[in-house]
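Please go over the structures that come below.
Read the figures in this text as sums done on the coordinates, not as results from a lab. Computed from a predicted model, the values in this text were never measured in an experiment. Cβ atoms are built from the backbone, for glycine too; each structure is taken alone.
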Structure I
Amino acid sequence: MHRFFIDREQIRRDTVMIEGEDAEHIHRVLRLRRGDTIELCDGQGNDYEAVIKSVGKNGVEVHIEKSFPSQGEPRVKVVLYQAIPKSAKMDLIIQKCVELGVHKIVPVVTARTIVKLSATEDEIKKASRWQRIAREAAKQSRRGIIPEVSLPVPFSRAIHQSPEMLRIFPWENERKAGLKGLFEATNSWEDGIAVMVGPEGGWEEQEVEAAREMGWNTVSLGPRILRTETVGVAILSAIMFYTGEMQWTAE
């Protein structure tokens, strides 16, 4: 069944008017007609089964037949703090991490970040593009929310965020602590997990020490050096597997 995101405010007495690109896609590409059924999601964890009532130049009018909780949201909330990589790598990171179940992505500017955003306008433009990628990935993967991609923040501010969460700091020079041991020592995931992924040039020693002082747990990901675009995907996969999100759960 074809799936589309809507704003909850669009629902008027069980009727929704779909406009813009989604309406064009329904009409011109999918060629859906009156009586066809589609699935809607309000981005707040609620799904709706709806029947098309009309397709016209003003949009697609649908009637909601029933509603139910979204099944695509993991029980554990994961916030990814990602040092901004060069070229289109950030696009790939956002797409794959949204598919895996990330709750929020915070782009981070570190000492060795190659990409330098020159002004607030550049930051807004980048964030807007990244948010569109997150939306498309959320639709494709049947997520119940559209994960937020925030404006970039400096590393010095990022390490102060998410203090209530289990905070993971992958570091290639860590030789003792690993993900498995950290997971086994954690009794609850209710407050969520934050993951800080470094830049292509690696962390500076001062950054590692600053993160540790703020309560971030440095961990090793094994003897292999992973690229920055691989780390977030690898850790999210491990988290989802460890918390039972890689299988269907009985309702």
Structure II
Amino acid sequence: MMGADPQSAPIVHLGDVGSTNDEAMARLRATASPLWVIADRQVAGRGRRGRPWVSEPGNLYASFAFSPTWSETAFGLLPLAAAVALADAVDSLGVSARVKWPNDVLVNGLKVSGILIESEWVGTVRRVVVGFGVNVTHHPTAAPSAHLAEFQPNIDVAMMQGALLPAFANVLEALGRPDGVASVRQRWLDRAAGIGQPIDVRLEAETRSGVFEGLDADGHLILRHADDTSERIAAGDVFLRAAS
């Protein structure tokens, strides 16, 4: 795959931590060896664009740090691959999951997780951390979200962790194969919410609206406008709308 198997990598389990992503990256810098950092609580958890992530005990906060040797195209699919892995893991626990571009996991249309990917280059080596925050027994009340125990009351953090590690290993192994980019892209599309439906995409300085046509070969969102032109979007926040 890439010399790092998430299913067999060592796990550092902490009580309180600032951020599992920060801790995992620091340990990867020190050892150059892949590892998981899993915490009971984060006191400085964050999501994409630095948004705070509520991280009280009872949910899964897990970050995997490694140094992949993939192509740039394969690395670009990592956010989608992480979402596929988490959705597969949730499904294996008896809860049906969908994905929303690029890497939100939804149950009954509600967000149940956050995924944050961070990376840095040191010479020719890329260090990467993939952080998962999964709402297992509670969820924030300020956003349209849910937690897994609402749908399957027996789910706990240990079960979620046990399902995620092999699912993530499976998807990373697939991504590292010669046909991996196309395979992971299709697996994401098979789970996608909102294809063929109207959406809004919030960019840094504006919001674009149109119909979600699918993904291009690099995993970028294809948005079709009212004038029948299309554009490809590499980064943004998607909001699903009911079809008119």
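To test your reading of the models, identify which of I, II gives 8, 32, 37, 19, 3, 0 for P(r) over Cα pairs in 10 Å bins from 0, in percent when calculated. Of the options listed, only II reproduces it. A value of 38 for percent of Cα pairs over 24 Å apart, for residues 91-210 alone, calculated from one of I, II, originates in structure II. When distance in nm of label points 7 Å out along Cα→Cβ at positions 27 and 187 is computed across structures I, II, the figure 5.8 traces back to I. Of the structures labelled I, II, which one yields 0.65 when FRET efficiency 1/(1 + (r/R0)^6) of positions 155 and 235 (r between Cβ atoms, R0 = 35 Å, to 0.05) is computed from its coordinates? Only one of I, II returns 0.65 for FRET efficiency 1/(1 + (r/R0)^6) of positions 155 and 235 (r between Cβ atoms, R0 = 35 Å, to 0.05), namely II.
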